[in-house]
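Colleague: Next up, some structures in structure tokens.
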Structure I
Amino acid sequence: MWFITGSQELYGKEVLKKVEENSKKLVDALDGAISAPIKIAWKPVLKDANQIKRIIDEANSSKICIGLIAWMHTFSPAKMWIAGLKSLEKPFLHFHTQFEQKIPWNTIDMDYMNTNQSAHGGREFGFISARLELKRKVIAGHWSDSKVISKLEDFIRAALGWNEAHSLKVARLGDNMRDVAVTEGNKVDAQIDFGYEVHGFAVGDYIEGYFKQVKRSEAEELVNRYQEEYPIKKSTVSEEVFQASIREAARIEIALRRFLEDGGFKAFTTTFQDLHGMRQLPGIAVQRLMRDGYGFGGEGDWKSAALVRIMKVMAEGIDIGTSFIEDYIYHFEPGNIKELGSHMLEVCESIADGTPSLEVHPLSIGGKEPPARLVFNAKEGPAVQACIVEFGDRFRMIVNELEVVKQDEDMPKLPVARALWVPKPDLATAATAWILAGGAHHSSMSYTVTAEQLEDLSDMFGIEIVVIDDKTDITEFKKELRYNEVYYKLKKL
């Protein structure tokens, strides 16, 4: 993340030397304060239009620069920023701070005022950014404030997601499943708006090219690792069926990893409608691949697959759980209303409360052999679920803040991964808002990524976002949807 500082030649060498010193100290402090796996890199103080245009062009073409942070230490006349900002392609943050925290009441003079006029310079820079309709985040406050650092961290993690999207390749094994609408969408529009590519593959080609090439000894070695990592619970199948199932699951995982690695894919989808040549639906394979950072979407849902991967990258280094999930069933007991999220098989073990158990059970749909899967309850804690839907003229991100809670009782006859949560502000309001917004039944759930980070990410993409939280009121939410409808339709004109 490149840090650029604005000034001008007017102030003379001594002031500019002080600006440079302060800028370097500020960058060193910020770089040491953030947890995101990036470096905040200081760049020389910018004093004229040519320098500004050159540094922004370099940032645009740099493969390692994921965005820019701009600080106006002094007054930096905005007309000299126009050419550079018009060409900007990377995420951008206006950091409205000043070097000194307090006014030196007894010693302040005009020299001090001129050197430290961030309040003055930041407003000039803010005007030209607004005039150019620049997509940006603005953070105001002193750079040592923990709240300011937290907002900076949010922006940086959103920029990591934005950057990942622009190199992401999604593999789609099979097509959309059984006429489901929300998992479809325009892949060309997605590549234009988000940057990622979606590639389709026949399941038969994967079977011939990868699955059938897995050696028995390789599968047995992975089965041994399964048995070392997870407690075994055979449950509803015989020992013979259990052993055959986990060997098949191991072959699927090995083949899927090779297929994804060979193609440079970081996200993928499967479908249980098209399993040509496969004896079971991928279960534990998908769960372990998600654990290792891959994005996944069930039933051909490429938008969810991409979003899961993007959110995993945003949470890199501190991730305490991010997974593909599906809204499944409600608990409408008075005074104890909540929702159960799950999926048939494919929920990431990163959200598990403890070590999952390895189990094999029949599936009541799909018509294939009993698949191996990891079974667990999700850990307690605050989280978000997010989805992206497409309306023909635009994409919309929908985010709901959640509180994942402990299960009231065991569910011994439901051998799947599951997460029980109370959506904010309450289930009735949240479900109503989600449905009014056209939210999907698939989503990406994370204990680490926040609603503010997803707002920053949506701003970078230039897409609509609506957030359902503890302040959501349905009357106001409906107004927001109507206002957004008008705004985005006018924006296309």
Structure II
Amino acid sequence: MKTIDRIYIDGEWITPEGTAVFDLISPTTNEKLGTVRLGNEQDTKKAIAAAKKAFVTFSKTTADERIGYLRLMQEAVKRRKEDLIEVMVEEYGGTLQFATNSFEFILQNFESAITVLKSYGFNKTIGASEVQMVPIGVIGIIIPWNSSNGFISGKLASAIAAGCTSVIKPSEMSAMQTQVMTECLHEAGLPKGVFNIVNGFGNVVGAAITSHPDVSKISFTGSTVTGKQIAREATATLKRVTLELGGKSPNILLDDADFPTAVPMAIMAAYMNSGQACVAGTRLLVPEKRLEEVKVLIKSAMKQVKVGDPKEADTTVGPMVSQKQYERVQEFIKIGIAEGAELLAGGPGKPNGLEKGNFVNPTVFINVNNQMRIAREEIFGPVLSVLTYRTEAEAIEIANDTTYGLQAYVSSSDAKRAHAVASQIEAGRVLINVLKHDPLAPFGGFKQSGIGREFGILGLEAYLEPRSILQ
């Protein structure tokens, strides 16, 4: 049983003034793993004050000094590889496969920030003016429970590269993961106050960060509903915001695609991170005339999908993070049936032998139209909707008929054609015939999938303000 009763402020582990306690529950067994004591508004104010004080000197550090700090952070994380993977599997229920890949992404986040910093010019000549790119100030980092440490590393690396200081509010459901990550960052030996971490509820710690006048920017990843609330509250002090929100990613299989390859890849795209991913390809668009072929290929691909204990190396779909999330997914499966969609695989309830945990039957619906709720709303679970189209133009129209625009996928044997289609999709990132991540390319959403970009040069500049000097 794990007890977490400290938060991290001004380079020290301290007892929070907050007294609320949150139970940490295993999604695999629904047994209690431990407890975390949560911070309150006063704790948040202390953290912001520490970050504000540290900003005075940290904002004046050189790029080389910040590269050194990023390298120390990366090395500290490397030393705790097994711990970071193990705690993600235990607390979050992420599969061993996913947790291992996530660890590599953490390291990539530091490396890409270093790469950008090595070549970035903070002073530019634009027109007849000198333009200085200066650190924006104290950053409020608010992150969700899926891949928690990946979000901490990505946002914090960019903030440090820019010369900013931070106050981080992770999900209370990720306290064990956060504890290990905070230990790594502490061991890296950054100056006091450069980063501060306060466990707490969003409506307490998150709200205090968003409303505080000494916080210059919010970087948030999470639901669109919460992102809108943060954006509204940030206007009171005109905070800058980067919001990476929800998605309902289309995956277009063009009629010339290699279907035996593309269909299994589509299943992987839909069920990545057990479906608990904002970039999951949960709308599969296939040619109407090829539907029967696709159905056969899906049934075959589903035989390779193993739902079960996330600690087992061959498990591809683990449990939902909580009972609440399990119930949400179950409700959407029932909605899909009620809307008239046809179950090709999966369905309501739990898989045999997995009744104790928050396990969902990986589900595929066919005969889905784009006006059904299962095709329009983010489910955040292993549920795939298959839609059909008659022409390429109709496929693009269906793909874009959504309030979201985070990621999309296109499969085709003709690279030029696939590129032309990808260039018409209203999404911040489009993958052609691949499932991969580019840590130097900007990432973020069109429409209600967010505001701003993360990673690479644009991600760094999101933490900078341009100051023009004319003489």
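Colleague: Distance in nm of label points 7 Å out along Cα→Cβ at positions 136 and 448 computed as 2.4: which structure among I, II?
Modeller: II
Colleague: Between structures I, II, where is percent of Cα pairs over 37 Å apart highest?
Modeller: I
Colleague: Still on this structure, please answer the following. Of the structures labelled I, II, one was used to calculate FRET efficiency 1/(1 + (r/R0)^6) of positions 208 and 336 (r between Cβ atoms, R0 = 35 Å, to 0.05), giving 0.10. Name it. Let's see the in-between values first.
Modeller: Working: I: 0.10; II: 0.35.
That value comes from structure I.
Colleague: Between structures I, II, where is relative contact order in percent (Cα under 8 Å, 6 or more apart) highest?
Modeller: II
Colleague: Comparing FRET efficiency 1/(1 + (r/R0)^6) of positions 272 and 320 (r between Cβ atoms, R0 = 35 Å, to 0.05) across structures I, II, which is largest?
Modeller: Working: I: 0.75; II: 1.00.
When FRET efficiency 1/(1 + (r/R0)^6) of positions 272 and 320 (r between Cβ atoms, R0 = 35 Å, to 0.05) is computed for each of I, II, structure II gives the biggest number.
Colleague: For structures I, II, which has the highest computed value of FRET efficiency 1/(1 + (r/R0)^6) of positions 176 and 296 (r between Cβ atoms, R0 = 41 Å, to 0.05)?
Modeller: Result for FRET efficiency 1/(1 + (r/R0)^6) of positions 176 and 296 (r between Cβ atoms, R0 = 41 Å, to 0.05) over I, II: largest is I.
Colleague: Supply the structure label, taken from I, II, corresponding to mean count of other Cβ atoms within 10 Å over residues 48-55 with the calculated value 21.6.
Modeller: II
No value in this document is a laboratory result; all are computed from the given coordinates. All figures in this text were calculated on a predicted structure; none of them were measured in a lab. Cβ atoms are built from the backbone, for glycine too; each structure is taken alone.
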